[in-house]
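Following this line, the structures themselves.
What follows is calculated from the coordinates using simple rules that are stated; it is not laboratory data. None of these values were measured; they are calculated from a predicted model. Cβ atoms are built from the backbone, for glycine too; each structure is taken alone.
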Structure I
Amino acid sequence: MRLVTIVTADGKGWRVEADLGEGAREILRIALLASATRPTDPMDRAIHEAAQISGISSSGQLLSSSGMRHDRPAVVQTWSGEDGMTTCTKGAPEAVADLAALSSAARDRLLRQVDHFAAQGLRLLAVASAHAATEAAAGQSPQVHFELLGLIGFADPVRAAVPAAIGECRAAGIRVVMITGDYPQTARAIAVEAGLESGGLMTGAEVEAMSDLALRDAVRNVSLFARVRPQQKLRLVEALKANGEVVAMTGDGVNDAPAIKAANIGIAMGGRGTDVAREAGALVLLNDEIASIVAAVRLGRRIYDNLRKAIAYIVAVHVPIAGLALLPLLFGLPPMLLPIHIAILEMVIDPACSVVFEAEREEANIMRRPPRRPGEPVLPRRIAVWAASQGLCALVAVMLVLGLGLWLKLDVAELRAMAFAALVMTNIGLILVNRDFRASLSDTLARPNLSFWLLIGAALLVLATTLFWAPGRALFGFGALQTWMLSVPLAAGVFLPLVLEAAKRTLLPRLL
């Protein structure tokens, strides 16, 4: 934030970078005296910087200081100096106009000036001063007669990344609401620059006058709130929550802390944020960028998607495993799966869930779909149906391989080897299909994921060891298969993803 404009009471404007006239220098000096001596507020810091550039310094002794109040958004400070005591004030133009007891005509003239500069996106404070003969007459006493000196305007340009971030929020079904203490015209200009969706504007006074029920209706359509006080910010957050919205509130000041605490997700600014705001927030932004909030949403959606994929894969892969363990027994066949086979399969399944799916990149439409419903389970019925369907398809493929082996009159050891190979290959197919709920197989294969290829390579190496190395075959209870027989489980591993790909294009869009 920078102090860029000084406007005297008679309407003459000065750019701070230029040589200031006497009237502008006096306004800047009084604004400095009405600021904290050790500034933390961005506006106070900007005033100190501008005063230093212009060679203006504060002198005298600070006798009293009265900060902003909910009924008077202005700072009043009294100093003693060689010329006696001076009471200085800066704050919202409406509040300073009341302190200076302006006539209706003077007040209208001041507010027209404010509207003119606020439409340019400037934040404006009015500055006034009063001389008091004694300390008892200083401060809030009725004997103090403030004289309006003029306005100071601050530029706090919207960061370049903000419009794109807000546009991405809108595409993701996230509504952005601006709540500010700024003058309405300033707030509207900043909202336009930031790319906020058009809509009505409400002031804090209008919020205050509304009942809770009326406010709940109003916040459905209004996305811009100006001249809002801390308690009104809290009411707005509560109204949005009462409408069933999941509310994330971000801010940096002490005044923001109640609303940040009340929100579902409180986000405090870590760079310029106060300690109170940081303590109230559930998250702290280290770089104070709204784009970081959008990046967090993107990351959260990616993590949730990958968790859902892993769970769907777990459901799917255990259907053929359970089927191959139980169905042969039901038909009077020897067991096809031994404990060592289950152990090897779990050594593929566990890394797939904890490493492969975790490393998956976000899907292409991740920020172009609405948020999920808060009460929706991690594995909703529609995803469970899709996972079970995959598992049944895999079981059919494995049982077809087993049936072919029976038709060929293979012995038990050869049947077990062929069935286990088919189970491993269909397992790989399930991992491949579940890497993305929407992308095609070709796109999925082209997407880089080193963990996926390392796991597939390790699984195929173990499978080859158990099929071609005699001690490995003996350990697993496998018989030696002829070379052409290996094409059968391989065909099952290729056939399954193709069938599921066709189902993904027809069934899955309706489920998702």
Structure II
Amino acid sequence: MSEPRTRVRPLLPLWAALLAAAVAAVLMRLAFPEPAVWVLAFPATALLLLSLSGRRAGGALLVGLVHGILFFALLVAWTSRYLGPVPWAALSVVEGVLTAVALIPIALAYRWIPTAFPRPWARLLLLPTVVAALWVGRELFVGTWPYGGFPWARIGMTQAQSPLAPVSSWLGVSGLGFLIVLLTAILIELVRLRLWSQPVRWIAPALIGAALLVTPIFPTTASGSLRIAAVQGNGPTGYFDERTPYSVIQAQTEATEPLFGKDVDLLVWPEGSLDGDPFEYDTLARRMTLVSTRIGAPLLANAATARGDKFYNTSMLWTDDGTADQIHDKRHPVPFGEYVPDRAFFNALAPDLIGLLQREYTPGSNPPVVDVDGTKVGLAICFDVIYDDVIREGVSAGAQVLVFQTNNADFRGTDENLQQLSFARMRAIETGRSVVNVSTVGTSQIIRPDGSTVTSLDAGEAGAMLEDVELHSGLTAGVVLGPWVQQLLLWGGVGALVVGWWRARRR
């Protein structure tokens, strides 16, 4: 597809565009935890769009590389906590390159749409709409490919503690991101076209801004409560932690003991809360049965399990009769963390690092839901919290509360846990469900459906949370419409770009 001849020129010279892209990366990183200054997502978006405006594919790729690599290097610096700079650099470069490639259509939209549709209304409304839709398409691309993608950096996730978050309960996280970019892009065109003195031109951005600020959370129906205890054992659960036999389950048990004798409906331990597979090791099974008996409630625990020649990251609902008929296996094992794709190829590149990962986890296929005495509990194990399909399936299956189990021991002292906790908070708002987010080492929280915190355990401390957690039923529009909104924006943006190219070429 050859580019049509056009008089559109880059808004910024290349050196200035590269600088603006770098500043945008820094500001966007600051919008995520920590420090989670959510409002910085807007100037970050504006600077990136300005740096792309009018650029050809080659220039857009260069701008995107500067922005993408720097942004991911800052955002996921926690990956170097134990394994050193190689995995961190590799992830930053791969995600940065994918981001750069997916930013090219946005730059081309800035070249083709004004030529194809030269009237002011198209510049003010159509162009920003296409740009915002292509932005969502870029997030979906990076979030699904390769190896299942890495949807860690969606702009909507920056708004977990902002007044804009309730929009996600109507349109999903991608719909919220679309409106953020749309508003920013419209304001840019208002300034570029010098239309700020015409009040009628402010109607669209005023309506979008009002929708972002005053939209209430989509209502769901309160349906009682479930008394949930969540225990953060702070045991030696890191990959390189020194440990003695059964030290992990011992730490979890000791942190659970203060709850013995109290009224509990469900006891939750985090991901990696067992030293081995309780279906194979009787010592672990007996301890879990004892804890379930003493607490008077089923125990939702997690461990690596084996079935045949396959390994799974498994959450199991253990009962006082020593059985666990309900299990859920993690849907999205982390590539290069829980399995190695194309092992022979990558082993040739970094044999020492790849050699550390001997166990290959298999993606699960069972539903992310367990039934606790008639109450359905939706599950997500660790990074599964960032994948829409897992959350949507649990809520659609009738989950009235969400439980997220995670192990952040390999990232002690970094922002990883706070970023993941922010995503959990966003899921509570999006689905209209309470969330119990429990980590091995913290920070753990119980979160209301409006995103507010009920109670919390600080990082690096053993402890337990016990609360009457609100149950809710009914699906939010964000859950029902979210997937359709994503597909509409993805293909609508691509289709509009193709039409823009065709019309611009004819003109």
Structure III
Amino acid sequence: MQNHLQIYNTLSRTKEKFNPINKGMVGMYVCGPTVYSDVHLGNCRTFISFDLIYRYLLHLGFKVRYVRNITDAGHLEGDRDEGDDKFAKKAKLEQLEPMEIVQKYTLGFHDVMRAFNTLPPSIEPTATGHICEQIEMTKQIIDKGYAYIVDGTIYFDVEKYNKEFPYGLLTNRKLEELLEGTRELGGQDEKKGRLDFALWIKAKPEHIMRWQSPWGWGFPGWHIECSAMSSKYLGDTFDIHGGGMDLQATHHTNEIAQSQACNHKAPVNYWMHTNMLTVNGVRMSKSAGNGFLPDELFTGNHPLLEKGYSPMAVRFFMMQTHYRSTLDFSNEALQASEKGYARLMNAIKLLDTIKPSSTSTSNISELKVKCYEAMNDDFNAPILVANLFEGARIINSVNDGKETITESDLITLKTTMHAFVYDVLGLKSESSNTSKDKALQGVMEIILDIRKEIKAKKDFAASDKLRDDLAKNKITIKDTKEGTTWSIED
């Protein structure tokens, strides 16, 4: 299956056959969170999408070195190297040390990722832990002639770089177009060009987070951290670099410039970006008043939410839209995903109760092939989900006695459903092994035994009433040749 994997590459804007640089290891770097506040859902969508990609590559048998950084220094409020340092500002507001802020929100980020059942990356480096590498890379860029020093601050010379390499390659824009979208330099601006960006910033006396460098006390620019850490752990050129689409125009464009200025070769083979989130068709943002945090989504504690939604229902909801497409949140869509998730998980539970027959009425091998084809087509999770729902339909139909399945096909169906639902989509049962579930299981066994005794006495009216009363409480029981089963409607 590996040879058929096609992924969409932002650089070429087409699907390309995936050929890892190192046949024994796939290098993947994803821009992680800036940990000065709670992780927002846009971040979550990106990390869940790349968790899907990571999981599928592992499933195919690739060894993957997945690097996801933590930005804990050097992030100013503006992309033009202006405004306050976000960590210092937050620290002053909460009267804490900056690294206390970092620790608090890093732990919060990890809690959210665990709730969504994402696998941890292979390496999770921090910007503050790699200051030496960022200083060294800045020195190399200066030595290559692509940066200049102004009173202890180092700026990347975009126009000089663009004479040798196309600066706007990632967004398919020429330098002239990019310059038209930026304001003129003010008289106090020390940059040579409007698009120039800081590699290293001279620290003001009141700046809390700062380090000694060849140019004096300062701190790194935002973009240099990812170039320094990705090259350290994945090499000068690696396979996949990802993040949200909002990072393309500035952060990732500047990453390419920094790395190419150092090594004179493209740093990444495949650039992949996730699309934005909307709420009822309007882009999610704090200013629009329609942004909510994961905890608000789980509890329903937000004016736009009718109720809370479980982490797995939300993850499943995200899997039903391709990572490159806009994802629109609405209560109706989330509630539909709740029901779909429950239907899928209930079908998998039924797999253990199904009895094989001598013939199969459905083509299980074809279903398995379709699941792989979907994921090999640029990780097309929505098509995969549609195929898994077909698998659930077959399971329910066989359980109801409307279809049959051979033993070998049943094994194939079990392994396929388990592999793609649990290992690839990363879903899990949220109601297993709790005391309430065990109590309910015990109660239902008592009820079914009582109903069995009622039927043995041929009191079918009482038996039907018990069944109907359970149905009113969203508990469905089914009588089959093998016995009686029950399920709860979510």
Where does the value 1.01 come from, among I, II, III, when Rg/Rh (Cα atoms, Kirkwood Rh) is the thing being computed?
II
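I, II, III: which one has distance in nm of label points 7 Å out along Cα→Cβ at positions 56 and 224, as calculated, at 3.1? Write down the numbers at each step before the final one.
On the way: I: 3.1; II: 6.7; III: 3.7.
Attributed to the structure labelled I.
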When mean count of other Cβ atoms within 10 Å over residues 48-55 is calculated for each of the structures I, II, III, which structure yields the highest value?
II
Identify the structure, out of I, II, III, from whose coordinates mean count of other Cβ atoms within 10 Å over residues 88-95 was calculated to give 18.1.
II
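With distance in nm of label points 7 Å out along Cα→Cβ at positions 272 and 376 as the yardstick, tell me which of I, II, III scores highest.
With respect to distance in nm of label points 7 Å out along Cα→Cβ at positions 272 and 376, the highest-scoring structure among I, II, III is I.
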